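Listed after this line are the structures, all set down as structure tokens.
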Structure I
Amino acid sequence: MSTIYVISKLFTYLVLPPGIFIIFFLLASFYTKKFRAIFILVALSFFALSNSYVSELLLRPLEKPFNQTLKKNNYVNAVVVLGGGKIEGSANIPLGSAAYKRALWGLMIAKSHNLPLLFSGAGIDKYTEADAFLESMKEISKNLGVDIPISSSTFELNNFALHVEDKSLDTYQNAKFSKEKFKQIGIDKPNIYLVTSAFHMKRSIALYEYFGFKVVPAATDFRLRTKENKLTIWSFMPSLGALNNSYTALHEYAGLLSLHLRNLFSKE
């Protein structure tokens, strides 16, 4: 590893955010006595949450249980895919990155198992995640010459077609309004392949089970490698990617805690 490479890497880590913020708060702590402890605490918090070692420790318990090959279940009624963002006005594929991975994986499962696929997601804008999903699927169908039937009617079991739920604003409502779709065809305890990002799966399962679903997890959009990486000096360098992963993990832990406090975990 050349000296120039090491210097350029260090420069990138320390000059760009969040590294520059850590340096700023450390320097500020030397010039004040009143807020010194606060500045040092903030700097240490930024440093901890923005290095890969800590972010992987936080994410691993959420992702690892679901990083496995999907096994066919003959009792599954449908595939349910949770929305994960959209980019309105995008020249193509208006689904967000996470949502697109979820939709594509769900599409593969539904097609190979000849099952209906329900995409669940709206958002607060007039142009919903469901709209972005349908637009993205139409682009795939047109440009790849793949027949992807889109249905506005209720489910037909053992029949591959796309359906949408376009009212939900969060995961709780994803589960609630998904259940209404199944009730329309007389299924009170649906068996589903549930597709969402691996870090989001644990909370999603809890909510879907609360509404009476029997869930087979079909996770995608993994953030971590299967094998744990060996520690290097770069593992402890601050980066926005690691900070984002830490934020994602903490957001999920807060959500799981909220479910415990609201007693929304299934009693089964």
Structure II
Amino acid sequence: MKIRLGYELIYDCPQPTPMILTLNVHYSRVSDILVPDHLVADPPVPMTAYRDSFGNWCTRIVAPRGLVRLTANATVRDSGLPDVVAPQARQTPVEELPDETLLFLLGSRYCETDRLSETAWQLFGNSPTGWGRVQAICDFVHRHITFGYKHARPTKTALEAFHERVGVCRDYAHLGIAFCRCMNIPARYCTGYLGDIGIPPPDEPMDFSGWFEAYLDGHWYTFDPRNNIPRIGRVLIARGRDAADVAISSTFGPNILRSFKVWTDEVREGA
């Protein structure tokens, strides 16, 4: 299947404002890109790009004073298959974990493992290890948090989401990540596109989506406690320790986001 995806972001800057943008489809999907998601700025501005420490592709610009419109429109090929489910995947003992996974066992900006460890062991200490334990965590988080855009705030942590019991997809992911790490399972945050392919259209406007990956039995597997069912058409943009590492934009000066649109739709054959 083919998926058309993209975004339109309009910023209002009272002065020239440096920005770092993490908006490109992840390099792991490069062979699936049919129409590239080139970032276009209006008015045009010079751009440079680099890979961050997690391998994500980032773009640097200086937004001019006034309005700047940032857009991309791409098409990717997708298998049309739902997220992989591997219930037999085992948990790897910490001493046997690859070095590169150890960072994702540690606490981070939005995932306070030190403050959630006791709770995690009380909740999941008797659950099956491996896939079953991660799924038990996702089941709990899915039931525990009520979704609502009105509950979103950029400073909310996993601990706060646990106590407040409301949030958006990133809050579900942060709490799931924190609980996994507390149970000695490496987990990393993911952001990307996730449309309504294969499900009834939601009432909410389209947005970028947040989920996580857990390391089990030598592989990273996708888990999504917000939806908590295998989904079709997930397109990764970036990975990191938590949302702080994969912000769609990091701005270094005052600005207002005047407009925010995201789309991800299946391209029907013959369209």
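Data for the structure
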{"read-out": "Highest-scoring label, criterion being distance in nm of label points 7 Å out along Cα→Cβ at positions 9 and 233, among I, II", "value": "II"}
{"read-out": "Structure responsible for -16000, with helix-only ellipticity at 222 nm (-39500 (n - 2.57) for each DSSP H run of 4 or more, over all residues; to 500) calculated and labels I, II on offer", "value": "I"}
{"read-out": "Among I, II, structure where Rg/Rh (Cα atoms, Kirkwood Rh) as derived comes to 0.97", "value": "II"}
{"read-out": "Winner on relative contact order in percent (Cα under 8 Å, 6 or more apart) once structures I, II are ranked, highest first", "value": "II"}
{"read-out": "Identity of the structure behind 2.3 (criterion: distance in nm of label points 7 Å out along Cα→Cβ at positions 25 and 241, calculated), options I, II", "value": "I"}
{"read-out": "Per distance in nm of label points 7 Å out along Cα→Cβ at positions 73 and 113, the highest-valued of structures I, II", "value": "II"}
{"read-out": "Entry that produces 16.5 once mean count of other Cβ atoms within 10 Å over residues 65-72 is calculated, selected from I, II", "value": "II"}
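Since every read-out is calculated from the coordinates, none of them should be taken as a lab result. Note that the structure is a prediction, hence the values are computed from the model and not measured. Cβ atoms are built from the backbone, for glycine too; each structure is taken alone.
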